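There are structures below to look over.
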Structure 1
């Protein structure tokens, strides 16, 4: 899977409604942050948040701080985050 294909898959997953959004952690009680959705969609989830974030950030070449700010401090919905990703606002 190329980076562009993975990014498209992540954006589609954020819009799909199949993931429940959480705030303040990668995963808690079945709720996920936007970065964890990315990790799960491409198979990077290995059960440890720190590893997930490093692998995911490196593969997607994404500004993780910006994604976390959107998710955890601005409380954007997954579809709103998807719109920003699609517009190229977080790619580095």
Structure 2
């Protein structure tokens, strides 16, 4: 699964379980995620890759503010979002 900066993910573990978050970077085997409310873009949360599910959605990071991120994720959460399977067709 491609977890580049800008990818929208769903938290699958922790106090933020079920929340949409934005990948803003990576550190080793962890991703840095922000939601613009609990976790600001300046202070993203480190999450283990096992604890996030990727989606097909992404957000452009250039010029993004916490307010714009909150608004965009809020609109996305009102729509059904299907997580991407972590396994490729070869692994199934």
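All of the numbers you see were taken from the coordinates with simple rules; none came from a lab. On a predicted model such as this, the values are computed, not experimentally measured, just so you know.
Please state which of the structures 1, 2 yields -4000 when helix-only ellipticity at 222 nm (-39500 (n - 2.57) for each DSSP H run of 4 or more, over all residues; to 500) is computed from it. Walk me through the intermediate numbers first.
Numbers: 1: -15000; 2: -4000.
Computing helix-only ellipticity at 222 nm (-39500 (n - 2.57) for each DSSP H run of 4 or more, over all residues; to 500) on every structure in 1, 2 gives -4000 only for 2.
When percent of Cα pairs over 19 Å apart is worked out for each of 1, 2, structure 2 gives the greatest result.
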